[in-house]
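**Q** The structures considered in this document are given below.
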Structure P
Amino acid sequence: MVWLPKLMQQSRLCDSTSEARRLIQQGAVRVDGERFSDPNQNIKPVQGMIIKAGKRKFIRLI
């Protein structure tokens, strides 16, 4: 299990975990199409998982 803001920061979707937390609170983060709104949530990274932050930033885990 990984803290979602830390995963976003390490994968360079965001510059910092605080920026990632703000995006999550604003409802701009989706994981496999599901919106996340709790910045303290942990997720289990799975191969092929798509994390999207905003309209144009996204990654696929390999």
Structure Q
Amino acid sequence: MNEPVLLEIADELTRAGDEWRNFALSAAKMCKQRIAMDHDQLASQLHKCADLEAEVHKQLRAAF
């Protein structure tokens, strides 16, 4: 589509995906008791994922 704005949005979506991966890794380590369970940390990571995805959604709506 060769739309620069879509490339920027794609980068933001990749950042959101990276954050989801970080959350999953932390949750897995906590569930397997490799690190201490920290509900606040997991909640914070989830909020960050939600914020990043909300921003992507906002940018997509503005672009179209």
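**Q** Can you rank P, Q by Kirkwood radius over Cα pairs in Å and just name the one with the largest value?
**A** Numbers: P: 11.1; Q: 13.0.
The maximum falls on structure Q.
**Q** Here's a follow-up. Tell me which structure, out of P, Q, gives -29500 once helix-only ellipticity at 222 nm (-39500 (n - 2.57) for each DSSP H run of 4 or more, over all residues; to 500) is calculated. Please list the in-between numbers first.
**A** Details: P: -7500; Q: -29500.
It traces back to Q.
**Q** Comparing mean count of other Cβ atoms within 10 Å over residues 6-13 across structures P, Q, which is largest?
**A** Working: P: 16.6; Q: 14.0.
That would be structure P.
**Q** Continuing with this model, one more query. From P, Q, which structure was relative contact order in percent (Cα under 8 Å, 6 or more apart) = 33 calculated on? Present the calculation step by step, with values, prior to reporting the outcome.
**A** Details: P: 33; Q: 46.
Traced to structure P.
All of the numbers you see were taken from the coordinates with simple rules; none came from a lab. Everything numeric here is computed off the predicted structure, so don't read it as measured data. Cβ atoms are built from the backbone, for glycine too; each structure is taken alone.
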